[in-house]
1. Assuming -11000 is helix-only ellipticity at 222 nm (-39500 (n - 2.57) for each DSSP H run of 4 or more, over all residues; to 500) as calculated from a single structure, say which of P, Q it is.
2. Ranked on Kirkwood radius over Cα pairs in Å, which label among P, Q comes first with the largest value?
3. For distance in nm of label points 7 Å out along Cα→Cβ at positions 13 and 61, which of the structures P, Q scores highest?
4. Using the calculated result 27 for relative contact order in percent (Cα under 8 Å, 6 or more apart), pick out the matching structure from P, Q.
5. Comparing P, Q, where is mean count of other Cβ atoms within 10 Å over residues 21-28 highest?
6. For structures P, Q, which has the highest computed value of volume of the Cα convex hull per residue in Å³, for residues 53-188 alone?
7. Comparing distance in nm of label points 7 Å out along Cα→Cβ at positions 93 and 117 across structures P, Q, which is largest?
8. Please compute mean count of other Cβ atoms within 10 Å over residues 125-132 for structures P, Q and give me the label with the greatest value.
Structure P
Amino acid sequence: MADGDITAGLRAALEREDASLRLRAAMDAGTRPNAAFVAVLVDRCAVEPDFFVRDMLTWALTRHDPALVVPAVVRELGSPFPQARSQGLHTLSKIGDPDTWPAITPALLHDEETAVARAAWRAAAGLVPDDRRADLAAELGPHLGQGDIETRRSLSRAFVVIGEDAGAVVDAAAESDDEVVRVHALATRALMDDPDAGFEGAVDHARRVNAQRNTPVAPDAPGPKAPDA
């Protein structure tokens, strides 16, 4: 079968209305890799509405030759479509090629679309060279205390992956005048110290620590009055 027929067949299968059929098509494409599939899979990542199908598309791409996949995925990082950028970053994080680190730009780390920024944090934390870990932590530091709980969880996990090179940034934020930033930083430090702890538990711990810091210390009680001479 000619490559054109193969790609047309895959494209049609990935456009079916039934998500389970799209899932199966993506699985088949990963089970029997073909260089002709790469462009179709990358294109579909940008528009696929179902989370599980998107994840299978990424898996299928990881089953293909990275020399073909990586350049195609990196191009998606400049797409005007947020899902194309976020899914491209997710795919790079799964491929794990350290040479793709330069593709994760500050613009992506601070993307106005939260899903893109979160994907960038995850990918960057996994791909950053050892000598750039502290720099990455400093880049991510301003996001402490920002966003909803899932966004904060994602950022904390990124700091955990960066490791102790992020310690100075997190510990400085733990002394912030902004209580929201302070609590998030304290929770992040708790996770860095115990990566297996759950985020909710770390936040509860952080709130207790913060409350104790804010509790005024009672003055010492006066001693017994000396008897009159």
Structure Q
Amino acid sequence: MQPLDTTMLLRAYACGVFPMADDRDADKVFWVEPKKRGVLPLDGFHLSRSLAKTIKSDRFIVTADRAFREVIATCAQETSDRPGTWINAQIESACVELHARGHAHSVEVWHEDALVGGLYGIKLGGAFFGESMFSRMRDASKVALAHLVARLRLGGFTLLDCQFITDHLASLGAIEIPRDDYIALLDSALVGGSGVASSPDFSALDSLAAEALRGADDAASETTVSGPVSGKFIVQALAHTS
């Protein structure tokens, strides 16, 4: 099986094209450029009262880039609800390599030390290409997406690409736009147009959350805070998009 060249893969994303496979065992990929593209405007995330309550309860522990390989492997699994998968070994291997290069990231949702939800995607400039998500508990994927949106907003990103619209994504604020409109948004995100941070930072949320925690506790002002970000901070970051 021919491995995917990751530099070529990034160039494809920069042109609005992404790879898929016919199934998990397929030995090659094909390239997709939809006429209608799913995007989730970062200022249009639908934060319902029930989802906000779930996030603030901290029933789930949410992390980033802590279990990338496990997340993508789980996304690639066939389930009763998803009998087929477009993630073959080529795509999985290429994304693991992109993760090592800092171009692919994951969000993990944990419950009692078990990975119950998550998502992964590709980062390029101010754009994040959401690739796949999974859920093993009610609301786990919604919590993962809420954390991702907060992370992208605070990190200076301007585009969250969802590829295709589903009812699940539409309920959270995703919309469908023509290809030409998508390319304009993508070009702006890649070149750092007006309002785009010069160096979008996927980990900015962590440092901002730590700063907020230090501000609430003078005794910890000189310490480094690590670990998962609290749900309360996520809801505050998303408050004006509800």
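None of the figures in this text is laboratory data; all of them are computed from the coordinates on show. For clarity, every value in this text was computed on a predicted model and none was experimentally measured. Cβ atoms are built from the backbone, for glycine too; each structure is taken alone.
1. Q
2. Details: P: 19.9; Q: 18.4.
Between P, Q, the highest calculated value is found for P.
3. Values: P: 1.9; Q: 2.8.
Biggest value here belongs to Q.
4. Numbers: P: 11; Q: 27.
Answer by label: Q.
5. Working: P: 19.2; Q: 14.1.
Top value of mean count of other Cβ atoms within 10 Å over residues 21-28, among P, Q, belongs to structure P.
6. Working: P: 99; Q: 120.
Largest value of volume of the Cα convex hull per residue in Å³, for residues 53-188 alone: Q.
7. When distance in nm of label points 7 Å out along Cα→Cβ at positions 93 and 117 is computed for each of P, Q, structure Q gives the biggest number.
8. Values: P: 16.0; Q: 22.8.
Answer by largest value of mean count of other Cβ atoms within 10 Å over residues 125-132: Q.
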